[in-house]
1. As an exercise: mean count of other Cβ atoms within 10 Å over residues 40-47, calculated from one structure in I, II, equals 16.5. Which structure is it?
2. Check the numbers for mean count of other Cβ atoms within 10 Å over residues 64-71 across I, II and tell me which is largest.
3. Once mean projected area of the Cα convex hull in nm², for residues 24-135 alone is calculated for every structure in I, II, which label goes with the largest value?
4. Taking -12000 as the value of helix-only ellipticity at 222 nm (-39500 (n - 2.57) for each DSSP H run of 4 or more, over all residues; to 500) derived from one of the structures shown (I, II), identify that structure.
5. Please state which of the structures I, II yields 3.4 when distance in nm of label points 7 Å out along Cα→Cβ at positions 240 and 256 is computed from it.
6. For the read-out mean count of other Cβ atoms within 10 Å over residues 80-87, a value of 16.8 was computed from one structure; give its label from I, II.
7. Between I, II, which one scores greatest on Kirkwood radius over Cα pairs in Å?
8. Comparing FRET efficiency 1/(1 + (r/R0)^6) of positions 32 and 56 (r between Cβ atoms, R0 = 25 Å, to 0.05) across structures I, II, which is largest?
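What follows is calculated from the coordinates using simple rules that are stated; it is not laboratory data. Please read all numbers here as calculations on a predicted model, not as lab measurements. Cβ atoms are built from the backbone, for glycine too; each structure is taken alone.
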Structure I
Amino acid sequence: MDLGLKDAHVVLIGASRGIGRAAARKFAAEGAKLALIARSLKGLEKTATQCREAGSPEVLTFAADMLSSIEIDAAFAAIGAAWGSVNVLINNAANSVGTHGVFEKFKDEAVYTQAYDLIALGYVRTTRAALPLMKQAEWGRIVNVSTTSTASAGPMLHVYNMTKAAMVSMSYANAKEFAPHGILVNVLSPGSIMVEGGNWGEVINSYFAKTGLDPLSPFDALKMQNQMFGEGEGELVWMKRIGYVDEYGAAIAWLGSKTNSYMTGANINVDGGSNFKN
């Protein structure tokens, strides 16, 4: 299916691994030009190579921290100098490392402010930097990656969920404000993810040592989460497995494409079916 992305200017934040890398490959296969941004260039090198091999005619890489307006602005200034405009912004940076645990664990309020600065304000910084370049383009799409857990009663991630929920609220406001400029803003809320190191990598893998299950199996990963959160077998995900990064990447590529021509202000769950509905 032609998504209308040939030679489109696509910026992906958090493209050094996982969903971001998978989405980058999908855009590359559609012939888009890519600007990849992450905190370190090391992880981006592998993504850039994969994207060139997949068919992208141009891949730029930039090291920038979501916590730094200076670094984000500098990256987008370079992108503007190279391209003059941006069609697609994928905000996928920030993970839940350091925000996982029971409520009583977090006695230091700095954890909350740091998470908000990174996740919620990080998306503000990238969107603010991209917007002038997107207004220069004939069409624009913003996809903000959130999580299904903002709408669930799942424990142990309340810090992360609070900050992601704030970002979702911003996305709705931006969708209405940017619509007259032809810029569509949507949220993709993934369920659990099989990243390169297993189910959510360092966040969840420590629990597998206690269960004897395989963190590289999407079926075992779901069994572990059912045990961890006290759900019955298969209750967390109706398809009875956890999703692969390419499945999320494909959804992001469609939301960020010209084929998505009339959806804005939506929050789309990609989770294999669950009771966590936005």
Structure II
Amino acid sequence: MQALTVTIVQAELAWHDIERNLEQFGATIGAIGTKTDLIVLPEMFSTGFTMDAAKHAETMRGSAVTHMMQWAKSLDAAICGSLIIDANGRYFNRFVFVRPDGSTQHYDKRHLFRLAGEVEHYAAGNRQAIIEWRGWRLCPQVCYDLRFPVWSRNRPDLIYDLLLYVANWPSRRHHAWQTLLRARAIENLSYVAGVNRTGTDGNDLPYSGGSAIIDYLGHDLADLGERPGMATATLDKLALQNFREKFPFHIDADRFAIVQESAS
């Protein structure tokens, strides 16, 4: 049964400087020395977490997605992270997944961070997504989604093996970031990869990283701490399936349905 090698990239983002961020990530990704299947970048990796959506948004044919396609093709790996995307005049905090053949899939952030005014500048997504990649089922999520376990609950109508969280999660709530990532892994019997940023943004808000790859028991397979860098771990699908069979906690989970509201 196929394993999946995942690389997480934690970086300090240049505020509102798409060209500089793409150059930085291009150099970092180009320095990956081992074979990997999936590279995960932070939330809004080309701009930082900004409310200036109209000024910095790109389309799905813009520079950032084009670079992601080039990186994916050169490494024969999928690349993902979130971007500000203009879709017919509506702005989304969009998780973009790019395969080596140039095909894409996306998920629009459902839970917009009200405290920063994200609800006033972006449209919320209204559907979940499952991404099939090299024999694995991936569930993409963005930052604030982490606080809402119902949305990511592994269940018969949303079955996945790996939860992906990309974020700009600030230092003042760092403990919540660390705790909730591991809780999501344990409660969903799933691997989790969470990628945060470091440094200080244009609003003088500091970030402490804490990007990690976590197994279905809540144990760290990789943890980048507070500094920029990369980490790679190989996930074992057979071990995951054996654990789920031996400890089928999901059988006793509550049954529920999520009402899909229209996007605002």
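1. Values: I: 16.5; II: 27.6.
Source structure: I.
2. Working: I: 17.2; II: 20.6.
Looking at the calculated values, the largest one is II.
3. On the way: I: 7.8; II: 7.3.
Looking at the calculated values, the largest one is I.
4. Working: I: -12000; II: -6500.
The read-out comes from structure I.
5. Only one of I, II returns 3.4 for distance in nm of label points 7 Å out along Cα→Cβ at positions 240 and 256, namely I.
6. Working: I: 16.8; II: 23.6.
Only one of I, II returns 16.8 for mean count of other Cβ atoms within 10 Å over residues 80-87, namely I.
7. I
8. Values: I: 1.00; II: 0.40.
Greatest value across I, II: structure I.
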